[in-house]
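Novice: The structures come next, written out as structure tokens.
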Structure 1
Amino acid sequence: MGVQKRRVSHARQGERRSHHALTVPQLEECPHCHQPKQSHHACPTCGWYKGREAVRIRQRSTTEAGS
């Protein structure tokens with residue numbers, strides 16, 4: 001394992017970490033149910049993608065919601 005010879009300054013450390021910032025995912029309106037969804041992903045609310053049902057969303061039954 002390598003051992004450093006000199007301490008890394010705060011400025012150089014910040015330069016190295018300058019690309020590590022997190023970004024908020026861009027949301028768009030679902031054309032089927034008009035809820036916000038991530039682009040190029042199936043809608044988590046209705047399961048539609050590119051004009052067809054891609055994922056079947058199970059409806060919560062009263063027994064699941066109660067427990």
Structure 2
Amino acid sequence: MQTKTMDDTEIKFKGIEALNKSLGPAAALRFLTMLHREPTDYVEISRKLYQGQTIEGIFKRAKKQWKG
């Protein structure tokens with residue numbers, strides 16, 4: 001079985017779409033603005049985001065998204 005790989009433009013579009021859906025347009029724009037004006041520790045964000053999760057669980061969820 002072959003999965004579709006998204007290009008950078010599609011990833012950006014889907015990311016903004018998810019932010020809009022989750023936060024609403026105003027808060028999504030505010031969030032994106034914060035990313036540009038403040039230094040961001042992406043390693044720390046990843047640690048918090050995936051805390052308590054196994055690699056297997058993370059990949060299992062990702063695989064479901066690729067199928068969908």
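Novice: Supply the structure label, taken from 1, 2, corresponding to volume of the Cα convex hull per residue in Å³ with the calculated value 121.
Specialist: 2
Novice: As an exercise: helix-only ellipticity at 222 nm (-39500 (n - 2.57) for each DSSP H run of 4 or more, over all residues; to 500), calculated from one structure in 1, 2, equals -23500. Which structure is it?
Specialist: Source structure for this number: 2.
Novice: Using distance in nm of label points 7 Å out along Cα→Cβ at positions 19 and 51, single out the structure from 1, 2 with the greatest value.
Specialist: That would be structure 1.
The numbers here are math on the coordinates, done by the rules we state, and not lab data. As the structure is a prediction and not an experimental result, all values here were calculated from the model. Cβ atoms are built from the backbone, for glycine too; each structure is taken alone.
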